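Pasting the structures here.
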Structure P
Amino acid sequence: MSTDSSVFFWLGILVVAALFLVAISRGSRRPAARPDSYATALTQIVNDDWDGALASLRHAIQAGNTSADAYIKLGSLLLRRGEHNAAFQIHQTLTVRTDLSPDERDTVMRCLVADYRAMGRPADALRILQQIAQGGRDPRVHREIAREALQSGQYDTAERALREGQRLDGTTDRAEVARFLAEIGDRLLQGGRPGEARRYLQDALKEHGQSELALLRMGDVAYAEGDPESALFYWQKLAFAGPTADPEVYERLERVYFDLGKFGEIERVYAQILEKRPRDVQVLLASARIATKKGEMDESERLLRQALDVAPASRRAFHMLASLLLEQGKTQEVRTLIDAHLETCRENGAKA
């Protein structure tokens, strides 16, 4: 073999060896990583891409992602779309899994509560909440049970849960407890059960003596039982307690004063309230109504204009003043009033 041939031979051997070594070092070609549909879904949820997230979660589950959270979020997105039964079925299947963490199991149970509420099954939602509360000391769960029981008409259960939440949370606002008890009393009263209603309303007043709904309804109970003096006590206490957006109490007061033959005293009562709260719109309107009945049109107009100064957007004050002016033939003043009212409405619409 010639010298040149020998050189080329060994050079070829070296090239082949080098290529072989390079191939070994690189190893076999790895397949491209498949996209993580679950991670994609989380990003889409953050970006409010709900339809995309729903598709990604379905793809993740079909690809074999058995993460409980993937199922939880899929059910929640279906619930958000109004597919209540589908959401319930997904969350229900998770209850038999044995690999859930305590936090995941709690989340699943709360999802079931939301599902039952959406399907109009408050009794089942209440049952799940009671399971969540077992062995726990979270006052928020007991308050939630109380609210669910109220919606289901289970008033004794609602009260027990409310009291338990109050016991566990020493910072519970007693006015809030009073509102809840008064709401139970209100529902019982509307359901034709005044005897039971009275107990809840009285308990509400023990919690907070100026509970508006409790005072209003206790007056109703007394008036219905033929006891106008007691009705007057409750309604007058409510009127003096503080401003209210509800004109019913003043209409009730006028009725009971009329029944007692003391209608002339109602004007004095309103004057006393206005001394304390001169910008109380409802009292101004009630006082204007009394002045109109007495034929004191100038006084009524003064009070109504004062009410509109305090609350320019008050439709009730506007209608009362416009009617008063029309009855007196003050057409130009009515036109001015209407223009001002329309301008106020436009301004409120622009702000909204």
Structure Q
Amino acid sequence: MMSKRIIIAGGGTGGHIFPAVSIANEIKKRDADAAILFVGAEGGMELRLVPKYGYDIEAVWISGIHRQLTIRNIFRNLLFPIKLVSSLSKSRRIVKRFKPQLVVGVGGYASGPLGRMAASQGVPLVLCEQNAFPGLVNRWLAPKASKILLGNEGASKYFEPSKTVVTGNPIREFSLLDRATAAKKMGLDPNKPILLSLGGSLGALTINQAVLQHIRQVIDADVQLLWQSGKRYYESLKPQVPDHPHLKLMAFIEDMAVAYSAADLVISRAGGSTISELVALSKPSILVPSPNVAEDHQTKNARSLSDKGAAILVKDVEAREKLIPEALAILTDKPRLEQLGAKITAMEKHQAAVEIVDEIFQLL
């Protein structure tokens, strides 16, 4: 049987990249000789991360429309039509040269031109939509797609029902440790509560400001803080954070399995990939949806948990005042923390990478 040839297109954030790698790894488990090519955006973090997992990647010149009205963004948006033409042209060349049997779009702007060019050449297109409200690129590509695989059932009403399957979102391949071992690996005391604060791979300004504003209360509450600030904020935060054994400020946490294993409560944005990780690992959380995303889709993601009592939702505009006091209140109220844990444990779990690759192989 001829080995498969598949392009996986997209990226931009860890929330797109890590699920894409999980899909590729599952393909390789079933067909070790499968040829897989990633396509990302020039300047995207996928160009640095994907090769670490042993996959080839090419870049197209594309970026999104910048919604904030600034002089810089006006000029950047004027470049968009040129970038689109360039990326469509290069995508066509990549498809002709690589000759994929199927293309998987995982979200992010690079998946748009590649998916469009593949479909125009008769190559089956599978879209993975992570969020409760679909992104612009996937809505644009949907009419051309053979299958649309949903991480969140809430997105099903936006697509043709005959094409959609709810698979969940693939997550990074975690091997969880027992809490005490994980705490010690992070240099923390397993006998004290541990709060994990995440802002995504790029960081979240509001969450960082909220944590910094209440840092003394965290110390006084005898709570330990494992704080991923994001690389863009780390250098400015470092001199402002007290040197204390209970505080661990990191630009980026490479070993998230250890961090999740150690944490009693997680503070995070509400991207589709993060939601799926929290559900898969049954982690109690406080979610602060980003206001800077299309159609406020992170709020819809967060509500898919908070409406079931499986997470706490704190609005971005209220986070500076409410986030850390709420986190400390939960960590010192054991029955409430246990109830959050029980509710998220009860939520349906998916073996998303397995289910997605089942759908891909059926098409092939």
Structure R
Amino acid sequence: MLRTKVLVIGGGPAGSTAARFLAKEGVDTLLVERNFSFVKPCGGGIPSPAFEELDLPMDAIKKLVNSVKVVSPTGEELQIPLSGGTIAIVERSNFDPLLRKKAEEAGARLLEARFFRFIKVGKTMTAEVVAVDGHIDICADYVIAADGVNSRVRTALDIKPVPSIMTMSERRRGAHTDFCEFWYGSNHAPRFYSWVFPASGGISVGTGSTDSRAVKIFLERFIERRGLGGSGDRREREGQISLRAYKIPFWQDDLYCRGRVLFVGDAAGLVMPMSYEGIYYAMKSGEFAARAILKGKMRDYRALWRKRFSKSFFIMKRLWEYFLKDDERADTLVQLFKRPQIQDAAMGLWLKKDVKKETFLSYLSLIKEFLG
């Protein structure tokens, strides 16, 4: 049996950040990741100020994006320059291992193994994991569940799965964009958006839907709308794309801790509504969970999160409910973003994570004024 103070299950941004913060403070931490070679499908966008805030490796940045492009259902395009920062594009195949390396350099132990079940849950916990050499029991005082939207820890504790949306994306070699593009339209992204992001050697293009059976059709429709070629030439494109499907959680604000098990990142559904930004918030949740454990106060985790982010998540959820209800309202959203004041307020929330009360009131006032 292995013994550790904190067992972190999952080696993505949330788990690696939690392990790094704990290990830096001298806490015995063991990070278990089922597959060190796994690459999560992801656009890889992170607000550039986060790199200084979270002491992230700058060499992980593959491209800096200075503008976003928003396209309405009727085809109106709006280019918005980013003020107060840029969007840093990372490749998860490189970024996640770098975060694990930083955790290991801080003193965390790493183990490639799959979480199987809990043998004991209480003031101390015993988890059974499966490594290449067989089953291993791990005894820990705390567990951080960072095992994603399909969290096996949730299942083991009889907690219902995270509500989610299915996305499908592909990588296109040789294609190019200088923007992070957000395309709206119920024909290819009902109540969601389709995207084109820069990626190493090409672009990442994708879409999402609550109807997992239709998401592939929606992707083909978007590819055609974007002028990248429709389904008729998929055979011709074979070998030049990498098609991936993955779930993104809906934020519910309903799960942070269960006893001494703390849920972070996608396992807790901590993805920003409407924009579906997840990497930054995953890392912050890992930091907050670590800080709660360092103080021995589990309630601190939820308090830290809600103080910093609940207002912005709440307003984004309300904006999603209103503006992405149908194409007419999505068109209105693009019209709204023509206003410089709205652009500045939105970029403050997105890039600088400006959560001051006056920022929210100003933002809401501008939207209310526009809608009449």
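Where a number appears in this text, it was derived from the coordinates with a stated rule and is not lab data. Values in this document were obtained by computation on a predicted structure and should not be read as measured data. Cβ atoms are built from the backbone, for glycine too; each structure is taken alone.
Here are some notes:
- Value 17.6, calculated as mean count of other Cβ atoms within 10 Å over residues 96-103, assigned to which of P, Q, R: Q
- Across the set P, Q, R, mean count of other Cβ atoms within 10 Å over residues 272-279 reaches its highest value in structure Q.
- Ranked by relative contact order in percent (Cα under 8 Å, 6 or more apart), structures P, Q, R are topped by R, which has the highest value.
- Among candidates P, Q, R, the computation of helix-only ellipticity at 222 nm (-39500 (n - 2.57) for each DSSP H run of 4 or more, over all residues; to 500) that gave -25000 used structure P.
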